[in-house]
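The next part holds the structures, each set out as structure tokens.
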Structure 1
Amino acid sequence: MSRPGWVKLDLAQISALDEVLSRLPKALLPLQGDPEQSDALGINSKNFRLNTARGVFVLKRWSDQASPLEISNTLSIMAWLVSQQLPVPAPVALQGDSFALSVGSGRWSLFPFVEGAYFSGADDELHSAAEATGSLMETLLPLPAGCLPTKGPAHLTVADGAILARMKSAFRTWDALLGEDLAALLALSWPLIISEWESLSVTRLPSSRIQAAHFDLHPHNLLVTDSRVVAVLDFEACKVMPVGFALGFAALKQCRQAMSLSGLPTNPRFVGSLYADHLLRTCPGAREWVPHFGDFAVAEVLRRICSILRLNLENGEKKWNKVLVVQLSHLGEARALFN
């Protein structure tokens, strides 16, 4: 579905929100209608839409795993990007100058609701997404030290290599571990996984600058109106890391979406090149990394595959297995788009 959906809450859910709602700025109360909950694909979606006398807002409950410092830094990043005229929802002050509200064990924030559809790749959306991605990364480069996020994920690590070795050793138990269908798909993809791992492990990827970077710019984190990006979402995925990995993965996610709906020639190399051309308009420093976008993207995909396999091996956690199917397809897609 290209447009974000919102569903009504039942009475029990509304009652659970009562204390949080009662502590919102008085100018917003009483609400005009019942709160609605996001029906996004995210497994842990905790966003609620509120119709108020001052407009429509999104109330977000932060993950219980996010520390107060991480939440504060994320909100500070968003507020700073707004001051730089980037299309980012502006956090609303809730307690004095604080953008976060503590209620019981939960922490909450409020943002203006941005009307738009998810990035679909249709029309000129790919041009706008590439330029918005480049502009965001360039703007994050001089981010004030006081709101720098935590360190991001590492790639091609010894620990991930050990996970692949464990999976290889457990080959005979894949059906029991993953289910027959997913085990069969993983078996088909396994030679490519190992080939890419071995190749990238000895390849010296160009050193991209280490900075605050949004490393999950997939289509549902870009809202678009009239083919222009009007909001970038999910700044919990903003971490200090080599920006090449973030750019390569963003290019993969956005270009593969454009391949399906844009009406562009169905030549993936053409689409990848078109994306790079528009990215460089706002992020000229990426010129030395663009030829390696395939490597950067595959390295990030391998990291995600290893994370999902680790959850299965160590915790029996299967909720991300449906994403594994997508990640396996990314290996070939990244090479088709970017060599």
Structure 2
Amino acid sequence: MKKRILAIVLAAVLLLAAGCKKKESKKSLASDTDYSNAANWSYYAIGENKSTDLFLVCPTVDTNDEFNMSLEDEVTKGYFTGALNMERGIYEDSARMFAPFYRQAAMKVYSLDSSEREQYLNIAYSDVSAAFKYYLEHENKGRPIILAGFSQGADMCYRLLMEYFGDKKMQEQLVAVYAIGWACTEEMVNAYPQIIPAKGADDTGVVISFDCEAPELDETFINPKGQKAYTINPLNWKTDKTPADKSLNLGACFTNYGGEITSEVPALCGCYVDEERGIVKVTDINSADYKPVVPGLPEGAYHIYDYQFFFRNLQKNVADRVSAYTAAAADIAA
């Protein structure tokens, strides 16, 4: 199980989304994956009674000796769906869910130099883009959209923003982007005006991004010194250093590959934002109890717990942002 948890988060080793230096929309490579084939979707239109859609992108699960996941590998695809199930409880009460299988970058890709790595991430993104295009053409019909992903999945969400959401109509359909465990850097925001960091609990069309550490850490390879990220506190929804007491934590939830909550702890931890680096610092817990798992991350690097520590608050926040979007749309229509 630890091997699979490790694989889920290794996508976070890339520190910047590729192509951020260009201000034009990011274009994807062509994909030959057929998204009219139901077998190429892990989730497809799950939750038909919901008014908002979720496009959810899976984190890294492929630990095989390859550079991109094979869509013929049913075993790894099972892990893929399991990783999605671990997150789905945050979103499923608020949105109809879509999640494509894609030729994600495998674990071994992250041992390569960044110049070599990008070709395999481009292959991964070509599938994500093709799936999103298919969804837009066949299912969206003007419905509000949430993008969400963790680690490599969050990277793919930024790439979707770069390619598709420079368009005003698409921007108007965007409820929010939950890009957790992947830095929303100054470089991204400066290059792509459609990447708008969240500033509060219910603004819409924005990116909700954070990664977690113990207070004593000052650097990891995921969040190195010199990198400034835009982040938000998932307990008090502030972007400054105002501390959030653990009493605000509605419930940390630890989930399994079936999506079941195996342990829930209200008021587990508080947190505050390190404004200099753009990192969420977690308080009130013993770092020795929450091992980093990922090789190269020191004790106190809480990356793999990013969404689990704040599960119930994120769940409520998704509902709040959908409500805010719906109310604003109703005002415009009136």
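Mean count of other Cβ atoms within 10 Å over residues 115-122 was computed and gave 19.1; which structure, 1, 2, did it come from? Provide the component values of the computation, followed by the final result.
Working: 1: 19.1; 2: 16.0.
The structure behind it is 1.
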Origin of the value 2.8, where distance in nm of label points 7 Å out along Cα→Cβ at positions 147 and 299 was derived from one of 1, 2
1
When distance in nm of label points 7 Å out along Cα→Cβ at positions 67 and 219 is calculated for structures 1, 2, the one with the largest value is 1
Suppose log10 I(q)/I(0) by the Debye sum over Cα atoms at q = 0.13, 0.14 Å⁻¹, for residues 171-306 alone works out to -0.68, -0.78; of 1, 2, which structure was it derived from?
1
Given a value of 26, 24, 20 for semi-axes √(5λ) of the Cα gyration tensor in Å, point me to the structure among 1, 2 it was derived from.
2
Note: helix-only ellipticity at 222 nm (-39500 (n - 2.57) for each DSSP H run of 4 or more, over all residues; to 500) at -15500, derived from one of structures 1, 2, originates from structure 1
From which structure (1, 2) was mean count of other Cβ atoms within 10 Å over residues 123-130 calculated, if the value obtained is 21.6?
1
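Throughout, read-outs are computed from the coordinates displayed, never taken from laboratory work. Not measured: the values here are computed from a predicted model. Cβ atoms are built from the backbone, for glycine too; each structure is taken alone.
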